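Just so it is clear, none of the values below were taken in a lab; they were calculated from the coordinates. Just so it is clear, the structure is predicted and the values come from calculations on it, not from any experiment.
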Structure 1
Amino acid sequence: MMSDDDVVTYEQLKEMMSTGSVQLFDVREPEELEAGFIPGATNIPLGDVEQALRLNPHQFRERYGVPKPGLEDSDFVLYCQRGVRSLTALETAKDLGYSKARHYAGGYNEWIQLEPQ
C-alpha cells in the first residue's frame, strides 16, 4: 500500500532541486513533454518504466543519458500530468525493489500553477 511517505510535495521537490539531490523522471508520453516539463527531468514513458528499471546501469545510462537510480535511493522521484500514471510507475518501481522511490502527486499540472512564470 502507498503511504504519505511515498509522496513528494511541490515544496519538497523544489528543495530537492535546489540542492541538486533529485533523480526526476517524467512518465508521460514524449509528445506531452513538448508543452513543457519540470527542469532536469528524464522522460521514461509509463509503458517503458518496468523495462527501463530492469536494464543494467550501463544500458540505462546509454538509453536515458542519466545514471540509473539505486534501489535505496530516496531522491528517486516520478511524476506525470496529474499523479495517476506516476502512482502506477511508483508501484512498478516498488515491486522491483526501489523501496524509497516516491512520486510528485501534484504532477505537471500543479507545477505550472505554482511555478512563477
Structure 2
Amino acid sequence: MSQPAKFRLNLSALIAAAGIGLGAFGAHGLKSQLAANDSVSAWETAVLYHLVHAVALFALALHADKLAGKWAYRLWAVGILLFSGSLYALALTKWSLLGPITPLGGVAFIAGWITLIFESRK
C-alpha cells in the first residue's frame, strides 16, 4: 500500500472513531443539553451522515491504489466537516447562523458521490 493510501486509511479510521465517540457522547454526556435544546434529532442526523461517510472514506482508502477517488475522498471529508460539523454545533448552541452551512456539506457529499463515478472511469 502506498504512503498516501496509508495516510487516507489512517485518517478514515480517525474520522470513524470521532463519529462513534460523538455519537456516544451525544447519547450520554450531552443527553440533557440536547434534550433541553430540542436538538437530539439534529445530533443523530449529524452522527449518521458522519459515520456513513466515514465508512465510505475507509472503503475508498482501501482501494486507493486501484481507484483514483482523490476528489471524492476530499469532498466527503469536507462534507463531514460542513454538514455534520454544523449540525453538531447547531445542536449544542442553537446558533441559527450555522444553518446555511449545513446544505453546503450536503452538496459536498453529493458532489463526492458524483465525482466518484467519473473518477472510477479513469
Structure 3
Amino acid sequence: MQNTRLSQIVNINIRRLSQWSSNPWRRTSLIAISLLLGFFLASVISTSTGAKSELDILAAAITVFFVELTNRFVYSQKRLTRSDGTITPRPLTSEMLNSLKLGITYGLFLEAFKLGS
C-alpha cells in the first residue's frame, strides 16, 4: 500500500490506541464493556424477534453463525510460549469479540429461563 497522508494518520491512531489499551485496567474495562454490550444485544435480539414472531428462526441462525465464527476465529489462533514458560495473551480485539460472544450467549440463556418460568 502507498504511504499516503491518510494511511500515516490511520497507522498513528492505531499505534496510539494500542499503547492506550496496553494498561491492564483499561484492557479489563474494555473487555467488561464488551461483555455487557453482548448481554444488551441478547436482550435486543430476543425482544425484537419475539415481538414479530416471524424472524425467530433467522435470528437464531444468524446468532449461531456469529458464535461459531467467533469460536473459530478466537480459538484457532496460535499462542506463543515465552522463554519463561508463560503464554502470550490474546490480542485485545480477540478478547473483546470473545467477551461479546459470551455476553450474547449468557443473555439468551437468561431470556430463555425467564420465558420458561
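Brief remarks follow.
- Parent structure of the calculated result -25000, given that helix-only ellipticity at 222 nm (-39500 (n - 2.57) for each DSSP H run of 4 or more, over all residues; to 500) is the read-out and 1, 2, 3 the choices: 2
- Of the structures 1, 2, 3, the one that 46 was derived from, the read-out being percent of Cα pairs over 24 Å apart: 3
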